[in-house]
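Structures are listed in the sections that come next.
Values quoted throughout were computed directly from the atomic coordinates according to the rules given, and no laboratory measurement underlies them. These numbers were taken from a predicted model, which means no experiment stands behind them. Cβ atoms are built from the backbone, for glycine too; each structure is taken alone.
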Structure P
Amino acid sequence: MTGLYRIYDELIDPETVEQIRLVLFGFQFTWNYHANTNYSTSDTQPDDVPQFTHGFIRDGKNHSRLTAMPLEVVKPFGLGFDDLLRAKANMVPWDKEPRIHPPHTDDDDPHYVVLYYANDSDGETRLYLPDGEEVAIEPRQGRLVTFHGHLKHSSASPVETRFRVAININVKGSVPAERLGLEPLK
């Protein structure tokens with residue numbers, strides 16, 4: 001089942017990783033409140049928490065003066081603006097006890113997900129594989145995770161660090177899976 005997801009460490013050069021961190025955690029970067037971690041709905045489920053988001057790209061439109069940031073993240077895969085459905089940054093704040101957020105998919109249409117972690121944190125990402133296996137991925141600054149968009153996934157609240165920040169990028173399903181290091185769906 002590992003052809004459904006892949007973890008990359010040190011794929012992005014250290015200077016770019018540091019620049020992304022400086023911008024995301026800088027005082028001029030704008031974060032917007034969102035009532036839950038499932039961006040596709042405004043209904044908050046009992047086991048969900050609020051998060052802060054920054055939208056870069058949505059439905060083929062640029063929504064930020066900082067769209068170059070997610071484009072740098074997907075550059076190692078040879079992807080550009082026209083390959084993306086959506087790109088946003090998510091900040092989940094500290095919680096007093098561990099909490100796994102509701103599993104979801106980002107879009108109903110075929111797509112892939114690229115996650116980029118902007119800081120070392122607890123609050124793993126969980127992938128729910130078709131065979132029932134759950135994979136927990138620890139956020140590490142500069143780490144990239146790619147996976148098939150039909151896989152349900154969830155984040156978790158950090159309890160040891162003040163926040164967990166990731167850039168979530170949805171890639172069009174027309175992009176060949178191999179470009180993201182994934183096996184094609186059969």
Structure Q
Amino acid sequence: MGWITTVVVVALAAIAVAVAMIYNRLVTLRNRCDNAWAQIDVQLRRRYDLIPNLVATVKGYAAHERETLEQVVAARDAAMSAQGTEGRSAAENALTGTLKTLFAVAEAYPDLKANASFLDLQAQLTDTEGKIAYARQFFNDSVMSLNMAIQQFPANLLASPFGFHERVYFEIEAVAKEPVPVSL
């Protein structure tokens with residue numbers, strides 16, 4: 001075997017190792033995104049489980065607020081059946097809006113605001129919202145890492161042929177980003 005053959009074999013081996021390393025990095029980043037999405041799903045499921053109890057508690061005190069309660073239930077059902085990151089984002093934003101309306105309605109009922117069950121559910125939902133925000137941040141960080149890796153050279157040459165595609169961020173709508181107005 002001549003020196004040219006040795007150089008070609010070594011070069012091909014180096015290219016094969018580089019391709020394998022890039023592929024493995026992309027697989028790791030894709031799996032991180034999938035795991036992060038699963039963590040969001042766990043927290044959303046917890047939120048969905050709390051909402052019927054919250055609605056039932058409010059219904060006992062504010063029965064004539066039927067329309068608001070129905071909107072919350074409908075938004076929950078839509079969020080549970082939403083598919084994909086974009087669909088889930090839109091449905092979750094709608095659900096968040098209806099929950100804000102529900103809590104605004106609860107403000108008008110002093111007995112409800114003092115109810116231990118309502119206060120416990122409200123605390124659990126607040127805790128869950130914090131966990132959802134953290135999970136969303138982790139997911140979006142994972143998506144950013146994957147998207148950057150797919151866009152960078154030389155991985156950008158290999159990503160598409162190996163079936164790696166950019167992911168969509170799980171974003172909140174602009175209205176939800178604004179501070180809640182408080183008037184005294």
Source structure (of P, Q) for helix-only ellipticity at 222 nm (-39500 (n - 2.57) for each DSSP H run of 4 or more, over all residues; to 500), computed value -28000:
Q
Value 10.1, calculated as mean projected area of the Cα convex hull in nm² from one of P, Q, is from structure P
Label whose coordinates, when FRET efficiency 1/(1 + (r/R0)^6) of positions 72 and 152 (r between Cβ atoms, R0 = 30 Å, to 0.05) is calculated, return 0.60 (choices P, Q):
P
Which structure, out of P, Q, was distance in nm of label points 7 Å out along Cα→Cβ at positions 8 and 80 derived from, given a value of 1.8?
P
Comparing structures P, Q by FRET efficiency 1/(1 + (r/R0)^6) of positions 96 and 160 (r between Cβ atoms, R0 = 35 Å, to 0.05), which one has the largest value?
P
Among P, Q, structure where Cα extents along the principal axes in Å, for residues 24-119 alone as derived comes to 39, 35, 21
P
Looking at structures P, Q, which one was relative contact order in percent (Cα under 8 Å, 6 or more apart) calculated from, given that it came out as 27?
P
From which structure (P, Q) was distance in nm of label points 7 Å out along Cα→Cβ at positions 112 and 128 calculated, if the value obtained is 2.4?
P
